[in-house]
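Structures for review follow.
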Structure I
């Protein structure tokens, strides 16, 4: 009887949290008329903002993959001074308010910043440019990829790498044939999370690069200018597109595993 009460209480609490998580999404999609969706889908400014969000989030994810995978591997496999500190500091971009992240990036990559000043002399600017958008997205999303990749590498028996080395494989070959290939599922999951977080970023982006508009920024702009009726169709359209991409990525992941 006690187990039944526990199970029923868990089911009830689970139903509440699932309702809170799923119903707002379903309500947004199904309460938006087809006419409004078509209007948003034919709005050139909206389409350009969604395209920019997809492009910059993909670039940020690629950069996180290229630069974050080595760090994730070192954190998972090597012992070195400051390892725990680095592992802990990776949580900061996730924990701090993203407006604070935007201010920190602005101070660093702005025209008077340590990085922004010398690069601006070379004609590379981060304020209101695609470079600023990518930097802001990368800052808030890369830790998600690194953490997921680190866990994926940690799940692999290190003795497999040692066996490959004992059989004559070079460190590079052993890494790609053993560690990387076995961790690919976790790496793919981390990259998906990184991409999604980058795509949804608003706070850091709007401070560092308000223009050109990304999708979250133009939704905010339309909402503050014309209200819910103007921003709702764009939100529904972006949600449908991202859900479609997620379903496609899940299909690819399932096919790769099978």
Structure II
């Protein structure tokens, strides 16, 4: 099956598309690029490097509005600006009593849309837990409660959920958060990269949050039970990232020191 639509009128036969194809799916025949139907996996290397814009990935021909030209020699952000941005991104657990609208979540998905993934599988999907948040947290506790003796925070969560006079601003897992976004994939790296890009883009919109170790732990403890909460998601996918998100109530003024990063050259 052919995966490429090649405009033979535009194609100059330069061969640059062939040179970047890691699946050897392109040959130059009679002076034009030709899809030889070998092992293409729609990575788009050929279409994005073609100087003549002569190649379209058939699977994405209805998304041509997503294609935009840019100068590859002009990086849109400098090293110093990007590093400063990363320095200023802080974990946030204190939030305003203001919900993020669906339109904003959809804007954040642009970061995941352009996120790299293994073999172009593109199987990462997200779930925003909002209206069912209390129900979800009870479901999480039912799963991770087996580790109460190992983690004080889990025991604290159980005590909190049983306390009729609990302080809603001191939730052991959410703190002041009232919205949660989860990333699912068959590969952990794909989900984590997509979530990281999403939460960095969130910072540009004035949002903040934190990655939750204990919510994420539920998948490790009992994946099948966790997925009962998500009947619409393929059970072969795992919840590999959980991010509590909202509008920060506090703003930090300076960076803090960290442990030095170890770098080894081999």
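Nothing in this text is a laboratory measurement; each read-out follows from the coordinates by a stated rule. Because the structure is predicted, anything quoted here is derived from the model rather than measured. Cβ atoms are built from the backbone, for glycine too; each structure is taken alone.
In terms of mean count of other Cβ atoms within 10 Å over residues 160-167, the structure with the greatest value among I, II is I. One of I, II was used to compute distance in nm of label points 7 Å out along Cα→Cβ at positions 72 and 224, and the result was 3.5. Which label is that? Only one of I, II returns 3.5 for distance in nm of label points 7 Å out along Cα→Cβ at positions 72 and 224, namely I. For which of I, II does mean count of other Cβ atoms within 10 Å over residues 120-127, calculated from the coordinates, equal 13.9? Among I, II, the structure yielding 13.9 for mean count of other Cβ atoms within 10 Å over residues 120-127 is I. Computing Cα Rg over 2.2 N^0.38 Å, for residues 24-79 alone for each of I, II, which one ends up highest? Structure I comes out on top. I have 18.4 for mean count of other Cβ atoms within 10 Å over residues 136-143, calculated from one of the structures I, II. Which structure is it? It traces back to II.
Can you spot which of I, II the value 20 was calculated from, given it is relative contact order in percent (Cα under 8 Å, 6 or more apart)? It must be structure II, since only it matches.
Sorting I, II by distance in nm of label points 7 Å out along Cα→Cβ at positions 56 and 200 from high to low puts II first, with the largest value. A value of -26000 was derived for helix-only ellipticity at 222 nm (-39500 (n - 2.57) for each DSSP H run of 4 or more, over all residues; to 500); which structure in I, II was it taken from? Working through the options, I get structure I. One of I, II was used to compute distance in nm of label points 7 Å out along Cα→Cβ at positions 144 and 168, and the result was 4.5. Which label is that? Of the structures listed, the value fits I.
Which one of I, II has semi-axes √(5λ) of the Cα gyration tensor in Å, for residues 48-95 alone, as calculated from the coordinates, equal to 29, 13, 5? Label of the source structure: I.
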